[in-house]
1. For relative contact order in percent (Cα under 8 Å, 6 or more apart), which structure out of I, II has the highest calculated value?
2. Tell me which structure, out of I, II, gives 5, 20, 30, 27, 14, 4, 1, 0 once P(r) over Cα pairs in 10 Å bins from 0, in percent is calculated.
3. Thinking of I, II, which structure, once distance in nm of label points 7 Å out along Cα→Cβ at positions 356 and 380 is computed, gives back 1.0?
4. Out of I, II, which structure matches 14.0 when mean count of other Cβ atoms within 10 Å over residues 108-115 is calculated?
5. Taking 0.15 as the value of FRET efficiency 1/(1 + (r/R0)^6) of positions 196 and 284 (r between Cβ atoms, R0 = 30 Å, to 0.05) derived from one of the structures shown (I, II), identify that structure.
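Throughout, read-outs are computed from the coordinates displayed, never taken from laboratory work. Because the structure is predicted, anything quoted here is derived from the model rather than measured. Cβ atoms are built from the backbone, for glycine too; each structure is taken alone.
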Structure I
C-alpha cells in the first residue's frame, strides 16, 4: 500500500500552512527545529501553538529569528523579509544539510528550482540571474525544507492537492504593486485546477511552488483510506472560509497499486568517471527517484556504461536535458515503467551513541528496518568508534523497541 497525503486548500496555501498541517497531523515540532539546525540556521527558532480559524481548531507554526539589540537582551523577531539569495546559494544550503534525508533534500531542490524558473520568466532573466527576496528568507527555507522532510518523516510517498483559489485584486511586493495572483504564482499554477477566489493573496509563491513540485494529482484515488487529519492555520483570520490547509494522511487500498515512473537510459563509451558521477549526483540532487550506472561491452569490444535515471512522469524533459548537459551522449531512451511500493517511514531509536533514524518498510511479513547510514556515520565519527558498532546498536535498539 502507498501512504498518501491529500491536501485540501480551498482557502489558499502558504509554506507555513503546510508545515502547520503536518504538525497538526502528528509531526513533532522538534523535527522542524532539527531542520533549521541542519540548514545551519542556528539563529532560528521554530514553535507551534493551537489557534482557532473560524469554527475550526488548528495549529499555527512560528519561525522566529534571534537578534541582538544594543542595551537589550536577546529577542526573537519574525524571520520573514531577511535574505536576498540566488538559486545557487539556496541550493548550496539545502544540499549541505546532509543530516536530512536525501529524498527530502531532492524534493526541496525541485521546489526552489520551480520558484527560480517562475521568477526568471516573470522578469525576463535566467534562473542564475534571479535574486530571491521574500523566498530567500530563513523562514522560507524552513517552510520548504521542513515540508519536504515532514512528509518523508510521516511516511508519505505520494502527495495530491485539490483545486486552489485564483485571487483577485493587488498586493504590495518587493517589486511594487502587483496583480493577484502574483505573476510567479500564476505561472506556478499552470496546469493546476483553480476556482474564483477572494480579493486578497491566498496562494503564496512558496505555497504554489510546493504544490508544483510535489503534487501528483488533484483527487483522492479509489479505495483511499484516511487515517489522520491535520489543519494548518495561516495568519489571516477574517471572513470567508476558515484560513486553513487540511492535510489528510491515508493509504490506498490493495497491495497491487502501481506507481508510474519513466526510465531514462543512455549508453556511454566516451564519458569520464567524473562526468558520469556528476550526472548521477546532480540527478539525485534534483529529485530523480533513483540513478545508477551499469557496466557493458559496446561495439568493437569497447567497455562502456549504461546511465539510468528513474524519474516522475512529466519530469523526463528536465532530466533528459540534464543528461545532455552533463554527458557526451547523442540520445536518450525513455520508457514508462510501473513500481510496486512498500509503505515507508522513519522511526528514531536511542542508542548509546545517540539517536538514529530507522528506515522502516512494511513488508508482507511485517515491518523491517534499516539504520539511516548518514546518522550512523555521523555518530561513529563523533564518538570515534567503528561504523559497524553504531549500526549494530541501532538494530538492537529497534528490535528492543518492537
Structure II
C-alpha cells in the first residue's frame, strides 16, 4: 500500500504560481495527488486555500516529497509537534536535521505554533523550551553546540513564502523577468520607491558593491547616496576599498587614469601605493582624519559614520588594514549589518551578492545591478528568489539613482 499524507497550503496561491509549483514537485518526486478542497480568494487580500491527499511508494519517498513542497507553504495537516533531537557534539547535527529556507517558518511546540527567529536559508532550527514560552532560532551548522535541541524531519513545521499581492509596487517590479530591454530610468524610479518604503518602515538600505563601481564612474553617485543617508551600510571586498582609495589619491583605477582611460606611467603599482599610504596612516579612518584621504566611498563612510565591511579573499593584495581576512568573522560582520535591512542593492559583484542573498530572509528586497544578466540570474537561482535584476551599467544606475533620491527629494 502507498504511504499517504494530507497537506494544506494557504496564501496567494494563484498570483504567486505556488499551486502549480506544488503540483509539479509532487509529480517530479514520483508522487500522486488528489485535490480534496480548494477555495480561491476573491479579493486582493483574501488568501486561497488548498488541501491535497498525497501518495508515495514509501516513507522515504514521502519524506523527500514533503521536503520539496514545504518551502511553498504546503505542510501536513495532522503533523503534531516537531520532532527534536539532541546535538551530541559541537557543529554536528543529527543526520535527519531540517534545513531551513529563507521564508517565514513556524515550528509546533507543545501544540503551539512558534515563529522561528533570525530566518535564513541553510540553517538548523534550535528549540528551547525552558522558561514561560518556548522559542526557536535559525542557527548555522558551525554554531551548533552539544546539548542543543534541533528540529528533525518534516512534521510540525509550517513555511509561509512571500506572496505577490496584486496591488503592491514591489512585486509589480519583481514580476518582470531579468532583461536588458527594461528601461534603466524605470528601474531606477522603482528602486527609489523601494528605498523610500524601507526608510518609512524604519529599515536600513545596504549597498553590496564590487570594484566595478570605481571602474564605471559610480563613486560620485554612491558617495552622494552615503552622504545623504540613502545608504546605511556598505558590504564589499578588499578590492573596492583599494580601487576607491587609489582613485581618490592617484586618479587611477588599476593603473588606468579615470579622466581619459589611458594607462598611467608605472600605474601598475598604484594600487600598492594606495595600500601603503593607508598603512602609513594607521588605517582608512586615520587617513580620513589626517586629511590624507579626502574623497571616495570609504571617505564618505568614515565621515558620515556609515559602517562598512571589507571581506578578504585569497587574491587580495595588502590587504587594507580594515579588511577582515577571517571568513567566519567577515560573514558574521555582514550578517550583523544585514539584520535591520529593508532593501539591499547589489552593484556589480556576483560572489558578494550571492553570499549576501544567502544570509537574508525572503521578505528583504534585493535589487541586483550588473551589465551581465547572468549575475542576477545566478543570485536568484541560488535561492534568493526575491532578487530583481537590472541589466545596465553600474555607474549610470548609481548616478540616476542618486539624482532621483537626493536631488528629487528636495
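1. Working: I: 20; II: 15.
Max of relative contact order in percent (Cα under 8 Å, 6 or more apart): I.
2. Values: I: 5, 20, 30, 27, 14, 4, 1, 0; II: 5, 20, 27, 23, 15, 8, 3, 0.
The value was obtained from structure I.
3. Numbers: I: 1.0; II: 1.8.
Only structure I yields this read-out.
4. Values: I: 25.0; II: 14.0.
Label of the originating structure: II.
5. Values: I: 0.15; II: 0.50.
Answer for the origin of the read-out: I.
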